[in-house]
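Multiple structures are listed underneath, in structure tokens.
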Structure P
Amino acid sequence: MPGFWAGFITAFLLIAVAGGIFWYVNKPILVPGAYVDGGLDQDEAEAILTKENQLISYIDKYYILEDIPKEKLIEGIYRGIMGTLSDKYAAYYTAEEFEEIKKTSKGSFGGMGISVTPEREIVSVYEDSPASEAGILPGDIIIASDGTDITGMKQDEYMSLLRGEVGDVRTLTLLRPSTGETYEATMTLRIVNQKTIVWKWLDNGIAYLQITNFHVITIEQFDAALEEIQASEDFAGLIIDLRNNPGGELDTVVHIADKLMPAGLIAYTLEKTGEREDFTSKGEGLPGIPMAVLINGDSASASELLAGALKDRGIATIVGTQSFGKGIVQTTWWLGDGSAFKMTTAKYFTPGGEEIQGVGITPDIVVEAPEDPADGVDPQLDAAYGAVLDELGIAEDEAA
């Protein structure tokens, strides 16, 4: 009998160990609970896991054209999930990609020195950057990066091909719509400290201040510029140029709005659940200082929040053309292993309740930009300057 039980226990342990090895080898990529918590029942969760496991297993065993690491296949599952959304801003990021995005948002990064729309149009080229040295101009459209066609990609997908390590070489194929010509530009990536604030004095104490992006670094640059402007005894009016500004950080635009407008509503968001979040200013603004804001079709997102707030609150005259119409919020979730994903989760509204998404901000004074502007000719800026003069009670023929 002792021998019988010893043999029975040994056999049982061997079966258990073998079963454990079989389960480990064939275990699903994610535990069912991860799906069940997301709203699926147990059967649906297990069916998804089984299919994922079968796909990866068969690719690993039979696919002959190339060797693809399992990690790459698993990433493809996550990218595929986000790709099913009609949301062009939805994306999945590996840990490495997410790190690069965080660097870029700070405004100091290794890159070419360009801002690009989702449609691949370059809206600004930074001073002293690889792109400016290569002769790239605003309005040029990127077609390919190092020979890879990017025309069908989402912005996050093609941006991953444009970024790289400092010292990497990138060759872009671009279209210049003004001439209809296609050309190539080769650049070596380097640290680009983006200058997002440019300002100067115009006549009659009117300051012109351009904001090219709303990065983290913009706060410091804006505060320094505004402090210098306000220190002048001649300061009488302000023109803020948001043309070709694609947006940026929400905290940055709220900070700037707080400096420009008295306490009150800047914008609010509405989520799928109907939950509302208000963004408010708490400062004094610039009492007694008339303002004008310049916008165009490439003024988007945070630019539209600022222009919409200043317009609805009666603080500034908006000049130019209809803005882009990106009034939606993307939320990014960190997944714990350094990877992340984002998707659209809310819509922005101006203080007066106007929806921005798909509509944009309508100028108070519509002025088209010339198709072929001559040097120094800017009818939109001239109109903004005239609007500020009007509020100051100065006739243009009397202006200095």
Structure Q
Amino acid sequence: MKLIRQILPLLVIALGLLIAFIIFSNKPAAKRRPSHPKSLTVETVKLQAQDFPVLIHTQGIVEPRTTTTIIPRVSGEIIKVSNQFRPGGFFEPGDTLMTIDPTDYSLDIKSAQATLAEAMFTFADEQAQANQASENWKRLDRPGKPSDLVLHKPQLARAQAVADSARAQLQKAKLNLQRTKIKAPYAGRILEQFVDRGQYVSPGNPLAKVFAIDYVEIRLPITEKQRGMIELPRPFRGEANKPYKGPEAIIYASVGGKEYRWNGRVVRTEGSVDRATRQVFVIVQVDNPYQRHSDNRPPLEIGQFVKADIKGAVLESVYALPRTSVQGNDTIMVVDKESRLQRKKIKVLWETQDQLLVKESLTEGEQLCVTYIPFAANNAKVKLASEANKKQGHSHKAKRPHPMSK
């Protein structure tokens, strides 16, 4: 009885293992379904050659074409200041910006006139004595030639020099009187004001900083690749005076949340390349930045940040590829007539924010794949999304019941 109790668990385990073995050995075979390779559906666009005008996008700061620090040439107290002699004030050529007290210089003129009159009298007296000395020598009929001292020539030359000096002093006094009126050198605007009425100034003291307003300049950086798309001047020695009509430029600036635009033109390039960025700078000129226009746009202010589009070359017969068509490493895919993918290497001539411009390696009318599939094999069979949608639309139309059917 004891032996049966010990053997019974072993028999149960052995029986369980036997049943499990029989079930595992006689399991039904799984039915395999035939595999049907699925064709990849891709979006395509038809390539069409076009002429593409290049725009160079850049940005810069508005600068005056000329900045001048006005300094007096005479000293004195400022007794009068123009109403426009304030930061931001406008002035025209020849306008009197301020007046220095002219009293001392008016007195200097009178003193110089008196000195000149005395010098002219002395010169006339010496001239008379010289003439009399020459007559006396002839009357005495002495042999030989008289000396210059006898003929009063040195005395006459000294009197002439004193008269010339007095005349120069009078002219200088008149100039100093004119210089008491500080006049505008050109049409411009006050940038900074350093003095005001009642102050005493002397030569060398800055009065104001002004700038010209006939046009402004904008210094714009461009890369070497962008430079190849613009016809820029390359002046050589002895050719600096040759006329140059640079490409047009459109200047954009945002004022009060609204964007305005101005027309400009490239007028020159700087004479060096920036060492840090390897960029060259072009100068765009905008005429009459403070003139009122019909669109009531504000003036271009000095120091204002602006964006610019410079008109470059026109690329002829190029293909504009969307950036989504690039499969990596300057590679694109086209779908041939047999609906198979073909990889192609491209050389980008120019690029914008959304497009790449290519001329070589492509053909008019090719179907460009714009679906990103970087791991698709060459010659892989695909379906065009446009054709699939068209077929699906026809099938839905065929299944739709006729309105008169019951």
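Here are some notes:
- Among P, Q, structure where distance in nm of label points 7 Å out along Cα→Cβ at positions 252 and 332 as derived comes to 2.6: Q
- Here relative contact order in percent (Cα under 8 Å, 6 or more apart) was derived from just one of the structures P, Q, and that gives 24; the source is Q.
- Taking distance in nm of label points 7 Å out along Cα→Cβ at positions 116 and 212 as the criterion, the top-ranked structure out of P, Q is Q, with the highest value.
- Structure (P, Q) behind the derived value 53, 26, 18 of semi-axes √(5λ) of the Cα gyration tensor in Å: P
- Answer label among P, Q for the case where log10 I(q)/I(0) by the Debye sum over Cα atoms at q = 0.09, 0.11, 0.12, 0.13 Å⁻¹, for residues 156-379 alone, calculated from the coordinates, equals -0.68, -0.87, -0.95, -1.01: Q
- Given -9000 for helix-only ellipticity at 222 nm (-39500 (n - 2.57) for each DSSP H run of 4 or more, over all residues; to 500), calculated: source structure among P, Q: Q
Computed from the coordinates by the stated procedures, all read-outs in this text should not be read as laboratory data. Every value quoted in this text rests on a predicted model; they were computed, and no experiment measured them. Cβ atoms are built from the backbone, for glycine too; each structure is taken alone.
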